[in-house]
Structure I
Amino acid sequence: MAAEGVSPFVIMQIVQHKDTKTAGRSMHHTDEHLMTAMAKLEKKFHQFSQHLQTDKKLDIFRKREKQANINS
């Protein structure tokens, strides 16, 4: 189930494990699964980074617009 993307917490409930340590003993990930997870993380980081850049540009634009309104 973990290999198919099911949350570890859902799996814990299904198999009735009480803690993550017990569940962790039976969950093994292949290199392929780890690489897929890292690719997803990298994609999310890139999206977040792009969002921050857009926010910075918008802030600069708003400051310039506000200053122009004050000067006019």
Structure II
Amino acid sequence: MMMAQGIRLDVDIAELCRLAAAYMARVSNYAVKVCQLCAELCESCGAECAKLPQSHCQACAEACRQCGTECRRMT
């Protein structure tokens, strides 16, 4: 994976996390589905970033894994 792919995933995650928070805040009937997608994306990004040796990539991988875990708890 090139670092550019990880950056694209990070931007996607940030957008989706904001959306998930908004759906949960208004108790949307679709909040669970949005959180499921958010968890999948976070887990995917965590796996990709973990492949890179840089410390900031490893920190990103851990943050993404934690986010994925929390999103799964919401579902």
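FYI, it's all coordinate maths here, none of it is from the lab. In this text, all values refer to a predicted model and were calculated from it rather than measured experimentally. Cβ atoms are built from the backbone, for glycine too; each structure is taken alone.
Points worth noting:
- Computed 11.8 for mean count of other Cβ atoms within 10 Å over residues 9-16 - originating structure among I, II: I
- Among I, II, structure where mean projected area of the Cα convex hull in nm² as derived comes to 7.5: I
- Parent structure of the calculated result 2.3, given that distance in nm of label points 7 Å out along Cα→Cβ at positions 25 and 49 is the read-out and I, II the choices: II
- helix-only ellipticity at 222 nm (-39500 (n - 2.57) for each DSSP H run of 4 or more, over all residues; to 500) from the coordinates reads -26500; which among I, II: I
- Which entry (I, II) yields the derived value 2.4 for distance in nm of label points 7 Å out along Cα→Cβ at positions 17 and 33: II
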